[in-house]
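Scrolling down, you'll hit the structures one after another.
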Structure 1
Amino acid sequence: MSNNETKENTMQDRRGLLIILSSPSGAGKSTLARRLMTWDESLKFSVSATTRAPRPGEEHGREYFFQTEDEFKQQVMDGEMLEHAHVFGNFYGSPAGPVRDTIVSGQDVLFDVDWQGEIQIRNSDLGKHALSIFILPPSIRELRRRLETRAQDSDDVISKRMLKSWDEISHWGYYDYVLINDDLDDTEAKLKTIIEAERMRRIQQPALQRHVRTLQTEFEELS
């Protein structure tokens, strides 16, 4: 059996995780997400749905699933949005269908959502497969320094991000794991350890039930 076949069979013997990463802006979440996807190329990033118009170069199903407001609201009513929010006049959300198909195939899905999205995913019918991790900065001073060092935002925008950061940090208690990102390499290593351990949860391994039934049959045959 080839390595690819072995990996495929292993993936099919487990359910994928819904890996939720949250943090205030500047805590390192995006960098860590990129590193995770380089570490394990089977990880899938959740593609959100939105009612906003596509920007130049964006493709349906790649950056976003572009929908009308009626289509979006119908999916919410049908329970087919794992989480959703109304932001700056447009709706954004995570369609359940693609996520469900992905985790059934044994692949993990990575979500970049805030604490409100985490709660909605946790309360969905796929919530039992969720793994939520909150990334804290080592200090508020360091958080501001990182935002200023990125040189992507004006002073006014940075100030608004800083105001919002405490609201996000105050909800750290909702998460399964909380990591202080004072060293990027160390935090990355901890994330990998968490994910590898969570993949072994009993509920993530449907093949275990088949194996136990086989053991029971063998036991009865030998009795």
Structure 2
Amino acid sequence: MRRRDLLALPFIPVAAQAAEPAVDVALVLAVDASGSIGEDEFRLQREGCAEAVTHPGVLAAIRGGALGRVGFAMVEWGAPGGAATVVDWQAVADAGSAAALAARFRAAPRSAQSWNAIGDAIDHARALLGACPYEATRQVIDVSGDGPDMRGLRRAPQARDAAVEAGITINALAILRGRPGLVDSYRAEVIGGPGAFVLTAEDRADFSRALRAKLVREIA
């Protein structure tokens, strides 16, 4: 086709790809899936995550934000270098989107994990936040586990410091199971950033309540 014929063709604008709407918080739930967790405990933990994101108190906290949206992803951790994203990013703004996320939490297959490599979990979550499709006012990693950092490609304090340097806050939920020293370990080695905190659950049956309280505090 000659150039003058090309110039005569009608101009059809190409729509730019719409950017994802911004969120108040981009939040990675980094949950312990190591060998210390039996299958029943694992299901309790998954169900606790599903119940927490759909709870009216959590939804009220989300709606109360400036943008009224929170981005969630779930990472399972345990094995050195083996942290895995089991549920990728999804924004929650209402009961419908929360229910959809809860269904994904319940349906995701369990990843293969062992040991307690919390530092590697933090590094994985930091990379996941770096690839988050939502512009976020705040970025948070929410680590939950029943044991201290034991081994990994990078230990927890170094991974924590790198995440905080990147502007990320790390909070923790210590599942005690008779280990009161776990709170001190998480305070010293895991949490960091503005307003970072540790909450506790007595066991995995108490996980949903504790996670719900934690999410409300993190989002609000």
Structure 3
Amino acid sequence: MSSTVYFNQIADQWDTMRQSFFPDAVREAALAAADAQPGDRAADIGAGSGFITEVLLNAGLTVAAVDPSENMLAILRDKFGATDRLELHLGTAEPIPLPDESVSFTFANMCLHHVETPPNAIREMARILRPGGKLIITDLDPHTFRFLVEEQHDRWMGFDRAEITRWFVNAGLTEVTVTSVGSKCCADSECGTQRAAVSIFIAVGVKALSPTNT
């Protein structure tokens, strides 16, 4: 089963499931790292049911929410209603259905471990950033919990922070930092014999200014 099929199936349960997986502190850390201002435009890649989108809207940003699951986007539409500060885009991180240099911030929470080619996804997330804009990714450190691949259809079992740093730099990002959020992602296997508790990193990078902007 692909991640998209899986999330279409569990979309109406995701908000409840998510609460047991990772805390609100994750999105609070992402928002703090952005240092965004009301009126700024951001993209939320792999938006799901709106975990990141919600905090961005509450902070006064305009959000382009991108997700491959039609059911997740329907939940987003129902949850936030009609607003000119929210755009819904059906699509993946490879490629992202947004124009070059169209947002000041790109967020991706727990998305990278579901994409096919993480370095390509990061390049796409950087592509849509304006010069000087920030990419903020929150995701899993390396782990050995195979049931997350088998039951929740993760593609990747976390990421080495040095590797994340290299991918950011190769995507044209500067001032790259990869640190701990200070929280863990927790999940139980379906049979109840295993419990995953995986630390979460936050990676931040700034898109380099073009020569004409320096």
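What follows is calculated from the coordinates using simple rules that are stated; it is not laboratory data. What you are looking at is a predicted structure, and each value in this text was computed from that prediction instead of being measured.
At-a-glance table
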| item | result |
| --- | --- |
| Read-out helix-only ellipticity at 222 nm (-39500 (n - 2.57) for each DSSP H run of 4 or more, over all residues; to 500), computed value -9500, structure in 1, 2, 3 | 3 |
| Ranking 1, 2, 3 by relative contact order in percent (Cα under 8 Å, 6 or more apart), the structure that comes out highest | 1 |
